[in-house]
Structure I
Amino acid sequence: MVRKDFPLIPSLRGGIPCLFERGGGYYDSGEAMIITNWLAKKPKAIYISRSPVPCGEHALIPVRGGYFIIETAYDKRGSWVRIWRVAELVDSIAVCELIQERTNDDWSPMFAEVNEETSANLNDAISAAQNKSYDYNCRTVYWADGPQHIDKETKEAE
């Protein structure tokens, strides 16, 4: 199984491990990363930038085990999509397992089981990630609701 480590950002609201939804399109290329919850639905962001940088970091999202991270990119040579599932959080690292990968229009077989509802939601999230990567100088959050209040003592969303 292919694994990848994503460095986590501790939020200022109690040190909750987080990742940024980020990315956007450039003149002839683009890239994006979005985070979904374990059902591949929109998570609640704890921070959304008020003056976002084009193609930068737009929403800070708390991450837990089982969440999905979708990376996508394109350029003159083609495009790719990678779907990762957060296997565990170790110190300031999200250790993720590759669930599925697409290069141009060729999907690899699923490397792990995903239920039918989650699979349908993942398709919507993949479309959002691709749209974000094509959005020229993107300054918009595509796949997060928010912001939410986090209880500093329990480190849980209210």
Structure II
Amino acid sequence: MTYEFSAIMTLDDYIQFNKMFHRKSNILMLIPLAAWVLFYLFIDIKGIEYIYFFILFVLIFILIISKIFFRVNYKKSYYSTKFLQDDCFFKISEKSIEITTQDSRAIAKRDKIHKIKFDKDSIYLFIAVNMAYIIKKRYLKSGDEFNELKEFVKKHYLPNSQV
């Protein structure tokens, strides 16, 4: 069986990929905030409320600024990388995954796939720790075809350790 389709990655696709990729670091950013709240709840020291709220405000401010910074940075990165905006043609078979643009052609065999992640509407084929080909549900004709492709990729490209 072979799946063939073409697609263009949007900025929203790129941001969704980065959010998925950086999910662990986003959780790690909440740890200082949670630790500070717990510290305040369990340590009853009189007269430090204003310091507590100042530090809490600073932590929340840092979280908000970092989210804004990441979005701006993703946008800048997306628009500066013209390859991401090219029309891509995907050809996925049992033997290889072929991605072709007007300027390039990449062939990834099973042993070249670093890892594969799935979410509700995407398949991420990592060819390096921080580089992946993204296949979105909307690239295919129907949701059923996307689900079939997910199962096909799981069967033919997931190493036994990831099943």
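Any read-out appearing in this document is the output of simple, stated calculations on the displayed coordinates, not a laboratory observation. Just so it is clear, the model here is predicted, and its values are computed rather than measured. Cβ atoms are built from the backbone, for glycine too; each structure is taken alone.
Below, the figures for the structure above:
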quantity: Given -16500 for helix-only ellipticity at 222 nm (-39500 (n - 2.57) for each DSSP H run of 4 or more, over all residues; to 500), calculated: source structure among I, II; calculated: II
quantity: If Cα Rg over 2.2 N^0.38 Å, for residues 37-124 alone is computed and equals 1.94, the structure in I, II; calculated: II
quantity: Structure responsible for 70, 36, 28, with Cα extents along the principal axes in Å calculated and labels I, II on offer; calculated: II
quantity: Value 1.1, calculated as distance in nm of label points 7 Å out along Cα→Cβ at positions 5 and 141, assigned to which of I, II; calculated: II
quantity: Which of I, II leads on relative contact order in percent (Cα under 8 Å, 6 or more apart), largest value; calculated: I
quantity: For P(r) over Cα pairs in 10 Å bins from 0, in percent, for residues 85-132 alone computed as 21, 47, 29, 3, the structure of I, II it came from; calculated: I
quantity: For distance in nm of label points 7 Å out along Cα→Cβ at positions 21 and 61 computed as 0.6, the structure of I, II it came from; calculated: I
